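Engineer: Multiple structures are listed underneath, in structure tokens.
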Structure I
Amino acid sequence: MTKRVGKQTIILENKPRIIATTSVVGPKEGEGPLKDYFDVILSDDLNGKDSFEKAESSIMYRAVQETLKKVNLQEKDIHYLIAGDLLNQTAASNFAARDVDIPFIGLYGACSTMSESLGVASMLVNAEYADYAIASTSSHFSSAERQFRFPLEMGSQRTPTAQWTVTGSGAMLLAREGNFPYITYFTVGKIKDYGQTDTSDMGSAMAPAAVDTLKQHFEDTGRKPEDYDLIASGDLGNLGKKITEELLKEYGYDISQNYIDCGDEIFDKERQKVNCGGSGCGCSAVVSCGYIYKNMLKGKYKKVLLVSTGALMSSTTSLQGESIPGIAHAVSIEFGGN
């Protein structure tokens, strides 16, 4: 049986199961509209550490450990940890992995890394290279802000199109068996770059990649938007979400009835003053591990398409005037049947 369909989509015929998830978020995220779905809400975004980078790493470590506790497994039972973040050399993930006794694969897909890590973990479990694998990502407002934008002490004015990097980490544990939500398709995205250079408007830079991946997923699988109970992009924010809807309509796909963006949902944009919404690797991670996964277990959603989106610039390329390459990967998660 072929393990690929169409141009860019992988079939996970053995249906790797997501048997447990954990979402850990910061205080601001814990005050948002999805607060009841998060497993751990920190009272201090430093999490008792002396730097924001150490705090971010400790948040991912906790997400992994809490996930293992839920299913009474130990580190030695897990064959791979696949993780990434926004920091240079994926520092948060590297240092979290240093403290666990699990073989580690580090990934960088910017804010698309949750779908990317989930897809890679699914392939490993599907092909029986692993009995158990964990996919995880993290981000932190303060560590990302000073790496990609300005020193926190400057108190820089934020533009209307700016987004607020989520402080949080999500972890998903995949296994070969069990009555849990499972992965059926993984559509690997292409980089799309239409010349956007404004790092305060990443939604516009990423939207074309989301459109391209969604369009390709529908073409490859023969599915239509209405076949899904929920289509969730990662962190396009309010503006990028609107652009995605409009561009997809030009290709004949109307996703307006069942489409959300994790960055558009995680904060109360008026009360919490986050401009266009949330962003960061942790954004789609905590929303998918919290709100989406828990609602699948309750039966609210039976078919979900998670499309985490990433802006692949670096602080160096931005200073050199380079445009922002966008990427998006889609993972189809289903629950029901076998």
Structure II
Amino acid sequence: MPTFESIGYAAPLLLLLMRVVQGIAIGGEIPAAWTFVSEHVPEKKIGFANGLLTAGLSLGILLGALMSLFISLKFSEAQIHDWAWRIPFIIGGVFGLVALYLRSYLKETPIFKAMQARKELSKELPVKQVLARHKTAVVIGMMFTWFLTGCVVVLILAMPNLLTGAFGIERSDAFTMQSAAIIMQMAGCILAGLLADRFGAGKVILIGSFCVAAIAGIFYTSLGHVSQSTIFILYMLLGLFSGTVGMVSYSMVRMFPAQIRFSGISFSYNVAYAIAGGLTLPLVQWLSLYSKIGAMYYIWVVCLVAFFTAIIYRSKFE
């Protein structure tokens, strides 16, 4: 990537364009992966499969966190601003090319092939059918995605900045905590999947959102008042229960019929993530003007939304 000194304002615009392309790719691949995996596994293993897949997404976040930790330890701040910030982009690009190569070997799911053979594929625009006949599922999917966004953006991605900026924890320690919390979240996603296969996604999200809210309250109010080792343990528990978000995809797979499943999940997830993802950090920063633990109140709101949405989901789809 050229610098500002080389091509002026075109440099940040080019970086922005690259991020937009990256977002489009992620927005298309994640719902496709959820749909693809769910239609390949046995009915009684869909929860586990979605939990494992979402844990894989968390693994990507973990690799990014470890890369940030490596760069912060290896290079000075001046070096990072000068050129070292490009390293994650280069490595990510290599992974992207590998994924593109592997994707070329994937085949259509058995469910899709069966619908194709029976000529049951949707004859009208799938998104039109989603909005016309599945409004409730779309709204529920968007509310669950808001919960997912809050748990990922606030509890994982933004946490190092809170720990270092507001509570004086060393940056390397904050990144270490973040990495451990992501590992716990991965375990939580898999555990949530196993539980959902037995008890249903609605019950898992119902109980999980309550636990996230409760532990978040203890965690945030403990910051600055207890030892760093206690904060570490609380953050690990918070990471574990935030794995409940692994069942957001499972619930959407259940809500949308096979003919429009991919379109329904894509629309619900991407629209909600675009809105919530764009507004979450500004809202948390605004809340932080009034309290250093303003993020806690935001998490409480998204957990409350997920809790009541899970009740509606259970009454209509389970």
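Every read-out reported here was derived from the displayed coordinates using simple, explicitly stated rules and does not represent laboratory data. Model, not experiment: these values are computed from the prediction. Cβ atoms are built from the backbone, for glycine too; each structure is taken alone.
Engineer: Of the structures labelled I, II, which one yields 3.0 when distance in nm of label points 7 Å out along Cα→Cβ at positions 76 and 308 is computed from its coordinates?
Structural biologist: Computed on structure I.
Engineer: Identify which of structures I, II gives the largest calculated value of Rg/Rh (Cα atoms, Kirkwood Rh).
Structural biologist: Working: I: 0.94; II: 0.98.
For this comparison of Rg/Rh (Cα atoms, Kirkwood Rh), the top structure is II.
Engineer: Continuing with the same structure: Starting from the value 29: which structure in I, II was relative contact order in percent (Cα under 8 Å, 6 or more apart) calculated from? Before the final figure, lay out each step's value.
Structural biologist: Numbers: I: 25; II: 29.
Only one of I, II returns 29 for relative contact order in percent (Cα under 8 Å, 6 or more apart), namely II.
Engineer: Can you say which of I, II returns 32.2 when mean count of other Cβ atoms within 10 Å over residues 164-171 is computed?
Structural biologist: The read-out comes from structure I.
Engineer: Which one of I, II has distance in nm of label points 7 Å out along Cα→Cβ at positions 36 and 180, as calculated from the coordinates, equal to 3.5?
Structural biologist: Here the read-out was taken from II.
Engineer: Something else: Taking helix-only ellipticity at 222 nm (-39500 (n - 2.57) for each DSSP H run of 4 or more, over all residues; to 500) from the coordinates of each of I, II, which one would give -9500? Provide the component values of the computation, followed by the final result.
Structural biologist: Values: I: -9500; II: -26000.
Only one of I, II returns -9500 for helix-only ellipticity at 222 nm (-39500 (n - 2.57) for each DSSP H run of 4 or more, over all residues; to 500), namely I.
Engineer: Thinking of I, II, which structure, once distance in nm of label points 7 Å out along Cα→Cβ at positions 68 and 260 is computed, gives back 3.8?
Structural biologist: II
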